Each structure stands twice: as C-alpha cells, then as structure tokens.
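Q: Below are structures written as structure tokens.
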Structure 1
C-alpha cells in the first residue's frame, strides 16, 4: 500500500486551479481536511459534501456514491489504494456516479446517519463507510470496505458498480422504495418515545453487567478487540464510592495497569493506541486518537484520587507528555490523531528487533530493555492482514515495574531512572524513522476533552503548567473556533469553519467546568453557562427531550440525529446531562436540572435495554441520585483547595469567592470569610452546615458519603 502521495500545490497555486482541480487534481484539492486532501490526486472525480454534488447528480441523473472515512483509518487507506487510485474503478465511478467524500471527524452528523443505515441493513458498521444515495440523499445501498475485485465473499467494486448502475437504470422504482424504507427507519430511530425517569436500580444493573464481562486475567470488559472505554472505568469508581466496595476499584486498577504495560501503550514515546486486537492488550491498532488520551487521563486522575497509587498518576503524566510534545499546535490547540501506518505498513514505526535496539544502546542496556520489554528473536508482531510474524516485536511489559525491580534486585526508583534513560535514547533513534501521518486539524469537541484533562491534571496533581495548557487551549478555541457566541467545528492552517455539533458544545462546556474547578475563574463559569444556553435553545428536542446532534438551522441532512450510546467516545447527550447537573448546583438554576432529567427520560427505553452501553450517561444518573454537596470557600483558602483536590468526591462542586462569581451563582453572595480566616460553607442537598475553618474538618465533611435521594 503506497504512502507516496503527490505533493499538494501551494495555496497560491491552488487559487489558480480551475474549479474541478484541473488534470492532476480533483475538487478535494481545495479542502482543508487531511483526509479529503489524501484523496485529492485520485483519478476519481470527487466532490466534497455539498449542493454542487447534489445538483450535478440530478442534472446527470446519477446516484451519489458516498464514501466516509478519516485520515488515520487503516482500511480507508487500503480501499483508497485498491480502488480509488485504480484507473478502472475510477472510470466506473466517474461514468455512473457522482462521487462524494466526507471526513467523519469534520461531519459526524453525516456519518451518524449513514452508519445507522449501515448497521440496520448489515448488522455491523465501520470505516470506510460506503453508501449509495438517490437524489433525495436517501441510501438504497450501504456497506463498508470494498476491494477492486471480490474475494472472501466480499463483492468487489468492478462487479458492484456496474450492477448498481444497471439497477439504477432499469429498476429505479425498487431502489427508491428501498431508500424510502431506510429513510423511514432513520426517522423512527430519532423519534423513540420518551420513557419514565431512569431508576436507581439501573446503576447496579450496569455494574453487574460490567462485572460479568470483566476479564479477570487481562483486565478490560470484552474479548478482542478491546477498546479502552474510559467511561466504563469512571462509572465503576462512582459505584465503588456509593457501595463502599473495592470491587469496582480493583477492576479499574487492574485494567489501567494492564493497558499501561501492554503494547496498546507506546512504551517508547508514550500515549495510547486506539484499541487492542487481542485479549491481552499486546497487538494494537496503532493509530493514536486525541480523545483516547484525554479520557484515559481523566480516568487515571480519578483512580489516583481514590487509590493514591503513584503509578496511576504517572500514566496520566506520561500521556500528557506525549500530547504536549507531539499533539499540540504552537498556538495552543490540540491536533486530532496520528496514523497507524508508515511506509505503507501498519505499526512499522513502533516495532523493534534485538538488532535495532543493540545499534542504539550499550550491550548492558540493550539486554535489559529486550528482557524487560519482550524484544525477542523472531518477534511477537504479526501482520494484521496475513497473521504472519514479521520478526519484529512490540515493546510491552509482562509484569508491573514494582515486581520487576524486586525480581532483578534493583530499587524501584533506580529501575525507573534506568528505564527512562534507555527509553529516551530509543525515542531519539526512533525519531529518525519515517513518521506516521499526523492529522493536524484541530477539532473543537476533542479539544474540549483535552482541556478537561489538562485542567483536571493540574488540579489533582498540583501542576500549574497543566492548567496553563488548558487555558491556552481554551484561548485558542475562543480566538479561532468561535463566531460570535457560536462554536465552529474545525481549524487547520489558519482557517476555521463548518458548523459545530452537539459534541463540540458539550465537550467544550465540560472543559470549561474543569477549568473553573482548577482555577476558579468566574469567567469560565460564565462561558460554560452561555454555551449551555445555546445548546438548550438551538439543539434541544422540545417535544421528546434530549438534544439533536445538529442545530435547528442545519438543513443538509435527511434527519436530525439523536444519539445516546457511549461507545469509544461518550455521546453528546450523556456529557450534556452531566454538564447540566453540575451547572444546576454551581448556579442554583433548577432549569438545568430539569433539562438533564429530560435527557434521562428521552433515552430511557434505549438505556434500559443495555445499561452498560451507556456508562457516561449513568455516571450523570449516579450524580442525580448522589447526596450532592456544594462547597463555597472564602478568604485565604489555598490550603483548603489543595486538600480538596486530592480527594475523590465526584458528588461535590466547589466554588471560591472571587469578584464576579455571584453573577453566575447568586446564592454565594452572603457566604463570606469570617474574620479574614479561610472559611468553608458546606451544603448537602440544599441544607447548609455551620461554617468550617479547619482544612482537616472540611475534608472529613466532604469525603463522608451518605445515602441520598434524588434531588
């Protein structure tokens, strides 16, 4: 699979190209998305999603061939090389179809609609996603990856495209009827009747489901492939908090440490790969996604607050080292992803042989690294297409470094210092290799998650530089990805654009609330409130509750999609439910609480069918039932803040008296410092206690957990 792409023309040269891109390019050459630009030199006459493509399809009476993927998708690269770079396939596409390319990370709303159709029609989905649409943009054929020639019971493009053309020419009525049936199904999916309020018992049911699926040997909650799914971990921590049980904590600790030791973690350069293809976290799908880094950092930080296990805190620090070094734009925003492939091979950048290690390290250090990280003769890395061993190895640890240190007779700190020195040398050597593609677009939603992670890390680990990184990223978003009071979706190469979706608002609000918790700047709370009010007004489903993925003025879709499933990344509705509940207690505005209950009721029937598939939402539901506390601090409260940041109390919000706070939280106006002393006001379920002046007493009051009722 070739990675040698033609060098894109400069912006000045592009401005001189004809509208169709000219003889060497197609229309995608004018786009900003790295994924679309990957296809700009294909012989396929690609269009971006838009009215120009729709109009041409009608004028020439052709169906629309829609292909959806993303820049770091391995099988998207395979299909491009096999089919879209092939002149014969391109000729059929250009003759019989109007071809449209979509970056799912820029347009998750389009992807959600046609992925739902694919899952309904085939029982599965994935990327690349292929859909063929009629002139009303309704799909009559859906699938995923198609090679040029059919094999292994999978049809090839050379057979598929002429067959669909024949059906379009001679059996149009049947195709349109199929498209109409699918469209009706998509409408029904978004119009599921509301149910009753989700019951408390659902929390235990989800816990039981996760416990039953828990892999006692390797950690995690599924067989291969294994995704990190950090919101499963944070949900379990909340359940452990209310159960006074260590079972959930033990599952979380085991899973995080197993992942950190496995090949799913980049042992040389840090950061988590997207998922493991096996049970024991060894063989990853090597792409790295920003959202995984953010959500796993948050899971590690919460686990550290519960356990005070420094090894877990170090995982968070290592991931943030990777993000700061490799995924941060000089202006402060965060890039989206790194590819799995380099030089046409998945994982080539990340694997080692004993010989390649020995060329970099001394004989003693090379032996230590190879012994500890399983760099073995013959290798442990298998080609994911053929299953054959390549002779190379994926660095991973078979046991925790604490145990290794005891086994080889080194002190724990001494071993870690030695390993880190070796790792740095290997990292420098690896940097000379051909790097995987970096998808350097800045997405608003994923930046919101990363802002939340950095802000939380600064607060929990007492690292002000992390909070500064979160501040810089928010300044980047505010300066580059806002138009008036509205967010935009994507920034790249100095240009921002595309309408924002629910996830952009929900995740940015989450980031702002974490920033407020980290430095208690009232402006962050005000910004979160403004964005939340925009979500309620422009994304709210006023008939059934919850929120649509797109704003009310978004008109280029056949349905307004609503989603609640918490997959590899949480749903916008789940995160908004938590945001709304937090804001209701930060501000005293019960309308926010009512909006959150609307989310619970809107998706009640779906969540009841599979509770453990909605753990981000259930974390919000846990908060709704928890004995919530509001803490207002006034005076010289630095020590109190520091002590509170170290403990795990997810049912608590903390406000610190600063000028302007009462604009957002009027109830704090009279809660002032007494006699210039640090003063804490603790309220539980709308009942306030006597002021507290001692940090130890405050921590005891906050960490105590009482069985509560829904408030």
Structure 2
C-alpha cells in the first residue's frame, strides 16, 4: 500500500541546515560520479584502446576487431551525453513512430493505444506494419549490435568522398530492381526523360549535392522498390491527381492511410515532374535537411540523438526501425564486390551514458545462461557475429575444437537454434547448436583461493557480452579450476568453482595468489595503529618481517599459538606468501556475506513488491518462477539480467503488483545522485513524487520522505551507505 501524500506534508523550512549541507555535498560529489551534462555533445576520432570500458562497455573489443580487419577505417565516437534509459523512453513514448513489418510476439508494442478493441494489434501502415516494442527499439538503437563489418555501414559518414563511387557500384545496389541497367527514358517510354541510366543520375546527384551516391541508391531502393523489384506507386507517375509526379525518396509520405498521396503532394510542390528531377531534388533535400543538420549517418537519420541542430528524437526520416541495418547491408555488399572495403572510410558511432553491460537482446530470442564447454562435431563450421546465417563469419571451427558456451539457445532463427560461444582468443560469437556437443568442463587445476575484494562472477570471461551470475564477497572461498586462459583488454580471467558447485569467471586480480594449501580463517587487520608489525616469532621483541595497513586481509593459519609480552599471538600468512605472527587482538574475523540474490519482499495483499537497489529480474524469478514482469508501458521483460525498476508491473497468481525499488525514484532501475536530488527537491516542495516513486524515496521506512532520505541515497551512490529492506 502506498504512502499517502498527506503523510509527507512538510514545511519548506524544515531541516534547513541539513538541506544546505546536503546541497553542498551534492555539488562536491556529483562531479565525481557518472552524471554528465546532457546539454553538451561532441565527436572525437577515437583509438579503440582509449575507450573507457567501465563507462561504455563492449565498444572497445568490437572496434578493436574492426580496426584489425580494416586498418584504413577510422571511428568517430559521438558522445551524446544522453542517458540510455532516457533515450529509449523518449524514442518510444510516441506510439506509431517506430514500426516493424510482419513481426509478432515480443517485436510488437502492447500498449493500450496500439491494440484494437477486438484485441488485435493496430496496423499503422499497409497491412502488416505494427508499432515496435521497447525491446525491439532497444535492440536496433544499441550500436554494439551492429559493430561488425557487414552491419557497420549504418554508421558510415554520408558526406561525399572523392574517388570511391562508381556507376558500376550503384548498379550492384540496384540489381534486381526496375532501375537496374536502364534509363528513365527507356523504362517509362518517355523521350522527355533522361537517357542517362538511373545509376549515372544518382552518381551525378551525389557529387553535385555532396552526398554519398551509394546512400542515394540504397535509400531509394529501401523506399520505393516493392516485392519482386518493381516500383511503388510513389514513382509510377500514374497516381490519380498526380500524373507525371515522382517521389523517389517518399519524402513527406508520413505513415498511415494516404501516405503515398501525401508524399506526391509534397513532390508536386517541388515540381518533381520527371524521375531525374525527383532523384536530384530528393538528394538535395536529404543533404540539406539531414546531413547538414548533423544527421549524417543512416542511424542518425532514423534515431536522432545528435542535438547540434537543437532537436532530439524528432525529424527522423523513416518509421521502419530495421531500415538502417537493411540499407547498410546493401552498401557493404556493394563495397565488398567492388573491392572498396580497403578505402579510407569514417564511421560515426554514438555512445550513451549508463548503458547496460550486456548488449540489448533481439526480441523473441530465448536463451539459458550457462558456463560449459562444448566440442565441435562438424567440419568447417562458421562462428558468426550474430544469430543468423546472413551475419558475418568471424571464425571457422572443425571437429574436436573446444569452445566455451555461455548461452544455450531455445529459439529457431533462420532454421537454426544458436548458441553463444567464446573463442580461444576471447572473441564472442554464435554457432548453430546442432554443430556442437556438450563435453566435460575444461579443468586444469584444483587450487584453493579466497576472494580478496567483492566482485562479480560471470558466465564467461570479459565484461562485454557476458552475464553476471553471482556476487562474490571478500573472504569467500573458491577453487581455481582454470587459470588465465583468457586475457581480454589486458585483463586476465580465471575459471572458478564456488563451494555450492557454481562455475564461472572472475578477474584474476580479485583472487588470492597464495601458493599451496590456504585452509583457515580469513581475517582483517583491525588495529588503529598503522602499520601493524608482523613478527618472525611470537613476541614484541622479535624480528619484523613485514608491516600491514589497517584493513589488510590475511589468512590465519593457527589461532592462539602462544602467549608473549602479555598478548595472545596468531600465526598468519599474507596474500604474497609471507608467514609471521601478530597479536590476536588486532585481528577480526571476516565472515563472507554471500548474497546470491538481492532481497525482495513480495506483498500480494497490498499488491506491492519492494526490493533493494541491485535487484534484478532474475532475483524476482528465483522467488516466483511463474511471475510475469512488465515495464510501465506493459511490455513483457524477458532479459533476466536487467535491473528491476520502480514502476515495473509483476503478475503473480493473476494479481498485478507494482515494484518499488528503494532509492529508485525515477523508474530507471538505477539508484544514483539524481534520485537523491529528486528527494531533496521533494522535501522542499519543488518536485513532485507520488505513489510507488514516493514510497521508493522512503529509505528509512518511517513514513516520511525528507532530506535525511536524500542524504542516504547520495551516500549509497558513492558507496558509503548500504540500502536494505
């Protein structure tokens, strides 16, 4: 049951001293966090090695592969300054502006405005164009899903580059269409039209308007070529009331009934009375209205996240969210067939703040998270960049090759079920599950070890493309079963087994490196006198073998070895192998708090589910395996690695409950200093919090949301306070 607004009525002057102190703290602490000014954007040609993997996970490894494959390519990162969750919300808040064709299930938005009265999905265009789901938009907006040779051309800079384009290359793009190897004059049988080929007209238009002719050709093919390669009504020149009018780019043809006519009305106003005039005029329109405004890639023309012209999420060329990938594939094929992949090409790739560690999943794809080894059973099998036979091969494997499988597929795509695997060099790709067989785990050691600092256990090596399966705590015992097989971005990863049998990967630096048996308690130096002397034998007069700072973790080999100088002495061993003696009064036992899941409280009676700040969907499903989790728009959430968020809806036993994540007052699933500021502003009456978002701000659970709660959230955000149920 939500806290009533009346409970929170407060005078603005209340706790004014605390508030002033908090404001000062916020101003000091915020610059040290990941919060950035969303008003500033910049572009920077980037060496992939210099990408901050902690802020922009996954980009470095993918771009390094591309750089190695294509040394003449350069990569410009567009630092948007935009929060990832905010981007997805703003891109999807207006239903019908993002469409998918011929899809069902998770691909289609289930918001009430997108459902007809009879329960069917609303058609926005033609016979089978539907509003795309949030998951579908997230998949196509996540640049990391397309940083492969055959997909990256949606990020190609579309300004004209001298010496690359040819009519032959354009013909390859137009192959199979009514425009291939013919002219407007010949195709339409009208001597008043140009005798130049369509390809030559596009080549000339590109050069004169300083826009890539390959982009012109692929865009036209995307817009006005229908099934079988024929023309859409936009370019027949025979539409009633618009005879002799052409619109090769469908400019002005917004979605919905009468779209073609609206586009032709626009073309009529531009006097596009011949195919060549429509091609040249459309090219000029794109160059002036998109490329000159900073939307100089296919991606940015569909998803406008460049604010240099003062706009965001509007002025987007098409509704089809799959268009950038589709068009970029045509350009790649043309470049490849003409031997142009070695050209000096530049790609502009957006990065967002607070992106999830894992790339956004394709809708409709179900996987099981695993950590297991498989053996290849067939010859010359492709490992592909994505779950499709049309995706680029990144390696070939043969019978007997051992791979690490980190996701086992359950969904048939293009006739195959796909597994996610790790190659020996750490690259991640996909293989059809029929070509591998489960084999025994690769185990090369049985070395006892301790976790020396809290860390995440992942289902595979590396932070990109892998999934967190457990949180490991300082002092927790593990067994290293395969050491340092993978080194990714300079970081070595060990394969470990927990005491409960769970197997996963952790960075080598987070594990003790003591040789031999380390059975015994893990303890912490707790003296206030710094540093603490470790003696060769019990006694304050014995030789000092090393000195340890307060908080240092060591292994206690023997307890109460002897008494000397009025003290009880324990025998210890440091993580670098030094054995010695210290007074027992300066040691405190470390009891690992092994938290496989984050605390969640389910209150069916009051239709509320409260959880701690790090709680994920998987944690809730551990408690209620049949629960159905939806976002605030009603879209079913299937990625179990995603964070739960305030405002999520959960259906348990036919009862819909709302999620209240403590500290998450915005509903983005993340507790950070911005949540602290919201609570602070609420406490002085300058910001509105209500319902579950208000309850999420009550960290002390005392029925009052005030500046003290704001301070607790801020301290949590900088790792100096723990928020618990």
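Q: Can you tell which of 1, 2 yields 30.2, 112 when Rg and Dmax of the Cα atoms in Å is derived from it?
A: 2
Q: Check the numbers for distance in nm of label points 7 Å out along Cα→Cβ at positions 444 and 540 across 1, 2 and tell me which is largest.
A: Checked 1, 2; max of distance in nm of label points 7 Å out along Cα→Cβ at positions 444 and 540 sits with 2.
Q: Quick check: 20.1 is what I get for mean count of other Cβ atoms within 10 Å over residues 132-139, calculated from one of 1, 2. Which structure matches?
A: 1
Q: Of the structures labelled 1, 2, which one yields 58 when percent of Cα pairs over 20 Å apart, for residues 524-667 alone is computed from its coordinates?
A: Source structure: 2.
Q: From 1, 2, which structure was distance in nm of label points 7 Å out along Cα→Cβ at positions 180 and 300 = 5.5 calculated on?
A: Answer for the origin of the read-out: 1.
Q: Separate question: If helix-only ellipticity at 222 nm (-39500 (n - 2.57) for each DSSP H run of 4 or more, over all residues; to 500) is computed to be -15000, which of 1, 2 is the source?
A: It traces back to 1.
Q: One of 1, 2 was used to compute distance in nm of label points 7 Å out along Cα→Cβ at positions 52 and 660, and the answer was 4.3. Which one was it?
A: 1
Q: Using the calculated result 31.0, 107 for Rg and Dmax of the Cα atoms in Å, for residues 220-571 alone, pick out the matching structure from 1, 2.
A: Corresponding structure: 2.
Q: Also, quick follow-up: Out of 1, 2, which structure matches 22.6, 69 when Rg and Dmax of the Cα atoms in Å, for residues 124-339 alone is calculated?
A: Derived from the structure labelled 1.
Any read-out appearing in this document is the output of simple, stated calculations on the displayed coordinates, not a laboratory observation. Predicted model, so just to flag it, every value in this text is computed and none were measured. Cβ atoms are built from the backbone, for glycine too; each structure is taken alone.
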